[in-house]
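Given below, in the form of structure tokens, are the structures.
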Structure I
Amino acid sequence: MTHILAIDQGTTSSRAILFDAKLRIVAQAQEEFPQHFPHSGWVEHDPMDLWSTTAATARAAVERAGVRSDAIKAIGITNQRETVVLWDRKTGKPLHNAIVWQDRRTAELCAQLRDAGHEDMIRTRTGLLLDPYFSGTKLKWLLDHLKLHDRARAGELAFGTVDSWLIWNLTGGRVHATDATNAARTLLYNIAENRWDDDICALLDIPMSLLPEVKDCADDFGMTRPDLFGREIPILGVAGDQQAATVGQACFESGMMKSTYGTGCFALLNTGADLVPSQNRLLSTIAYRLDGKTTYALEGSIFIAGAVVQWLRDGLGLIRHAPESQPLAEQADAAQGVIMVPAFTGLGAPYWRPDCRGAIFGLTRNSGPAEFARAALESVGYQTRDLWEAMRADWPDAGDGVLRVDGGMAASDWSMQFLADILGAPVDRPEVTETTALGAAYLAGLRAGLYPQPQEFARSWALERRFDPQMDDKTRATKYARWQKAVKATIEAA
């Protein structure tokens, strides 16, 4: 048994990648699924779409590799975080669509809790802010909206983030579990004491019986149903997508930082054994937990990164395929200086303004598709700079000042060069950019004894290209000041 199957369940698609004993990709499969937007600011998925596409791509990857299931030693799972699924323990059927991490329907509830003075307690215990981004208020909305409190208290229902939903289905309902990184994103988990928090659950009227067991990232999460792959396969690794990417980028040393560019952008700075309270509205969170030892991180979350390119394609029809955004941006008149603030679902860190909406500044009569494309790509760099500044203020000893990048947008040389320019720091792109799936595979393989310990794994990390800053300091400062002015105007207009 020399292969690891990594399941990567994302916001717009499910993927499965089969890795060999040397962590090389052997085969992969991917399938998109529908997004549902029942009201402005609401985002939902059908939980059965998440499960069916996961099962289909997992089987397809194995078939494409041409290997037998007895060649697969273990399965690792990584997933979109904060998304909430509520289901019936007896039937295994979901009781409502999954409420996605991008969903803003609980903004008013979060504001009420803040006004009542609960944010400091919640932040101290969970490392998170009172924002509709996180799972806890989404779960409360489901229980209230569907009037399910009695059934929940009777132990008839189960709650989970997407990893728990997949584990439940993969094991035929035998295991209701999550890992520490996903638990840390729920607003219900005390990250200092590594336990579900009774007081917060009571505040939100969430019965503890709903909650899954919390395990290490490399742990025993049960065996798959034999009918899925022809035999039972152990699930031995689980981590939320950004934590899995942190592992895949081998950011095991305190001070190392990575940024992943998918639908959103998520930057994590490893702070080691230190749980660092942010003074700049970042999140304190769990980077990973191995052998019962917790490693913490500071995280900055940007809601719209790759999604801005999807908007150029699907919303405006300016491009047919995402890679076309780069050559279009290269045609832009840089002198126009168009600024786009892509607050389509609010502003994330370090602003945390769910009420904001997108805005474009600096339009002229000559502004066209190329200028829109350039502004869209530049917005990702500007938002990363916001996180970079906040992280270095919270953690002055933040490593060597190098940012490791991955995710779909990291493939764009133009975007990564602008990122290095606006940061004024080197940006390193690894040879293996599928770092999220790689991290999930590594965790499972580590538990299975197939892959080496973290420090040895870190030595295998390989640089594909370094982007060094080429922009002069004056231009960098001028451009960033214009971005900050645009964000201020966007907030004032909310």
Structure II
Amino acid sequence: MLYIGVDLGTSAVKLLLMDETGDIKKIVSREYPLFFPHPGWSEQKPEDWFTQSVEGIQELTAGCDKSQVAGISFGGQMHGLVVLDGADRVIRPAILWNDGRTGEETDYLNQVIGKEKLSEYTANIAFAGFTAPKILWMKKNEPENFAKIVKIMLPKDYLAYRLSGSFCTDVSDASGMLLMDVKNRCWSKEMLDICGITEDMLPKLYESYEVVGTLKEDIAKELGLPATVKIIAGAGDNAAAAVGTGTVGDGMCNISLGTSGTIFISSKDFGVDENNALHSFAHADGNYHLMGCMLSAASCNKWWNEEILKTKDFAAEQAGITKLGENNVFYLPYLMGERSPHNDPKVRAMFMGMSMDTTRADMTQAVLEGVTFGLRDSLEVARGLGINIERTRICGGGAKSPLWKKMVANIMNLKVDVIESEEGPALGGAMLAAVGCGEYPDVETAAAKIVKVIDTVEPEPGLVAKYEERYQKFKRIYPTVKDLYQG
């Protein structure tokens, strides 16, 4: 049988076709626009996601035996606010995960409602990108639109709804809304009251591998697929990427160098760090995970190369970098503010330490190192909880760079396991579809069968020591400059 994984990203939707053994048959990617109507705002049109996904599925399945397609599932950009009216029309463009407009609402939740209460209700505190602050923003700033709301959903769930008619979400993605009681895997009545919404506005909660419906007849006809194709709930992009890298079960770690950057630690047990610097979310395997999320990771490298250096040849820019652990230039990777562990939507990126002999290669190196140092900030929080991580999987566009993987190994002092397929959320989505269709009994079994480690990048003691010294300097920069960005 064949399974489709849909990775609904921020810049494009990536669709992957996989057979029951995990063999990837075809991958298709289709882009759609991103809108910045005001500084710090970030929006997309849900209709664009659906149009490009439908056309992408048609392209993906062209030439294959379509009768063999058994299931479709998703990995999706998290936290986005999608709102529909009573006629199922999109009320306004989706407000995305990297949108920073909700500073006042985030402060209200954290300071007036209080972080302790939020953590009690949801296991997390408010971050500017989360969904609940966006709902409060809409209630205050767009009351006419707010009054029209009948359905509230997340980006990938809009696709599931259009494909199957099922108003659904999964526990991993819903964990990032600040509306769900993560420990008990149910909606938080207290948070719904705070946001002025009712439970019937929210989708039904499923585990990521559960079937939510089948293709609607008109959609099946348009796609040329059987109407029996199952739609499986899917997961937030990071949880789906973790499935795709085999980061399931207890004590596994995955680092994702995508548009955003994450460090993801899977756990059988529910847990929260006392400062809520890491997110405590439900995992797609039926368990839990801790996650640190940077808003700008590979996007920092993309910005530096394409907007500043005016090149798309990222590999050529990295070819001249040889002075690992000895760069005097630092880069703070906060192009859109920062989430973990600082929770500061106002801070911005900066370079420091340049001199007359600083080179183009030094600046490029600083960008890659700055992102990795930022991820280490979250790793240190996990280590402070007594979590002993010795190795990590890696995925995302940045993971294709041998240099960046070497930096991760030595800045983090972790063994970095490279897997055969670095397709992240798309592969994870296809794997969840296979589990939902009964191909595998559970997510851990699917991961053990499908995900293969093909190489390991080992940390080098001498380089680890050099980077330790650099990191100790890096982590002093943000506390020193953060007040410059307030007000």
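FYI, it's all coordinate maths here, none of it is from the lab. Keep in mind it's a predicted model, so treat the numbers as computed, not measured. Cβ atoms are built from the backbone, for glycine too; each structure is taken alone.
Kindly point out which one of I, II the value 5.1 was derived from, the read-out being distance in nm of label points 7 Å out along Cα→Cβ at positions 20 and 468.
For distance in nm of label points 7 Å out along Cα→Cβ at positions 20 and 468, the value 5.1 is produced by structure II.
Please state which of the structures I, II yields 3.0 when distance in nm of label points 7 Å out along Cα→Cβ at positions 212 and 420 is computed from it.
II
Quick one: distance in nm of label points 7 Å out along Cα→Cβ at positions 428 and 460 came out at 3.2 when computed from one of I, II, so which one is it?
II
Given a value of 65, 44, 36 for Cα extents along the principal axes in Å, for residues 188-451 alone, calculated from one of I, II, which structure does it belong to?
Here the read-out was taken from II.
Taking distance in nm of label points 7 Å out along Cα→Cβ at positions 76 and 396 as the quantity of interest, name the structure among I, II where it is greatest.
I
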